[in-house]
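Novice: Below you'll find a set of structures to go through.
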Structure 1
């Protein structure tokens, strides 16, 4: 039996609604255009990562794919597993309603730094995927969605058993956030750049996000979308 990859990772991104998504894409393009051409920065869908960097092997099993008659001898078992996980997420969120994302405006937009090495004298460097961020509130809408996603991602493997939601907030920031752009430059942020306005998302995208490095961002691929239609007020 084929074995699922431990290195191929998926992420679940919350997408801002239109026209805000287009506005944020334009801001990203402007920042990239002002960066030195010899160190071109990648483009990507504007998003808030709900849960990121999960090995596909932790979300699904080869036995699950086989029992569901999903596996083909000539197929890519990781892609098939990703489709199984996508369907789980789609079912989990089909009656969930939108997710509200609200920036903590007093913290502004900034570059998060991490130690350059083990030695104290080596200073700090910008974390490439936290180089132009706005921190989000841990409101009930966001945290509930994270719990629903966590349960769906690990529904058949139990790899989330008794583990805290806190593990999904990545270092060195350890907070939910929006990233305008990715890069290694501490001076990416225009002086006039403000936090994104509060928005309620009704769509997420499941992505392959490996390798987890700046040079690979534009090779990351979409697996599929998860719809979260707004509930009727009637």
Structure 2
């Protein structure tokens, strides 16, 4: 029997997990496995959510491994989803479970008020967990370009704007690069404009508290990696 393969490079994945911030009380990581139309013509609607879950740092590897079920277990409109359509993402900033409980109560109360009887309470709460960031460990800048010359200059461009001692992680993805900057580590001389100066660089698509493809795992036939 053939199985979906989510973990493509165990060493890269374990290195990424080690790099993730240690969680504090009431925090978790939010993870989502998607099927994406831009990676496969077999997918008719983009970003179909196949599975999503929260995890402690120490459980993350085994929870991702549990997603590797038989080919055909993931479907769209009754048709098996192909391996190349899969992409798995994580919030590198921890989520606040306590804040999600509070906002989740409000969300569920609105569902009751509006008599939305078709609503799945579990999915409502999961959405609140995704929204509720606990700490800004990293600010993410998504560069939408795959160019060797630009990649070679990217580190220089970033450190010129945050200082050489700043904590920065570079992740190569299928479509470009994610640059994750620890805002507390930015050198004093750059703190007034570091965010704006990076956001103004060419090819920056999105910025802020975002989900990123998980290094060492599937992303539309590509394996993201830490640089």
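Read-outs throughout are calculated quantities, based only on the coordinates presented, and are distinct from any laboratory measurement. All of these numbers come straight from a predicted model, not from anything done at the bench. Cβ atoms are built from the backbone, for glycine too; each structure is taken alone.
Novice: Given 26 as the derived value for relative contact order in percent (Cα under 8 Å, 6 or more apart), which of the supplied structures 1, 2 does it correspond to? Walk me through the intermediate numbers first.
Specialist: Numbers: 1: 32; 2: 26.
It traces back to 2.
Novice: For which of the structures 1, 2 does the calculation of distance in nm of label points 7 Å out along Cα→Cβ at positions 143 and 159 return 1.4? Kindly include the intermediate steps, with their values, before the conclusion.
Specialist: Values: 1: 2.5; 2: 1.4.
So the calculation was done on 2.
Novice: Could you tell me which structure in 1, 2 was used to calculate distance in nm of label points 7 Å out along Cα→Cβ at positions 7 and 23 as 4.2? Numbers along the way, then the final one.
Specialist: Values: 1: 4.2; 2: 1.8.
Only structure 1 yields this read-out.
Novice: If distance in nm of label points 7 Å out along Cα→Cβ at positions 63 and 183 is calculated from each of 1, 2, which structure is the one that comes out at 4.9?
Specialist: Values: 1: 4.9; 2: 2.4.
Only structure 1 yields this read-out.
Novice: With distance in nm of label points 7 Å out along Cα→Cβ at positions 87 and 175 as the yardstick, tell me which of 1, 2 scores highest.
Specialist: Numbers: 1: 4.0; 2: 0.5.
When distance in nm of label points 7 Å out along Cα→Cβ at positions 87 and 175 is calculated for 1, 2, structure 1 comes out on top.
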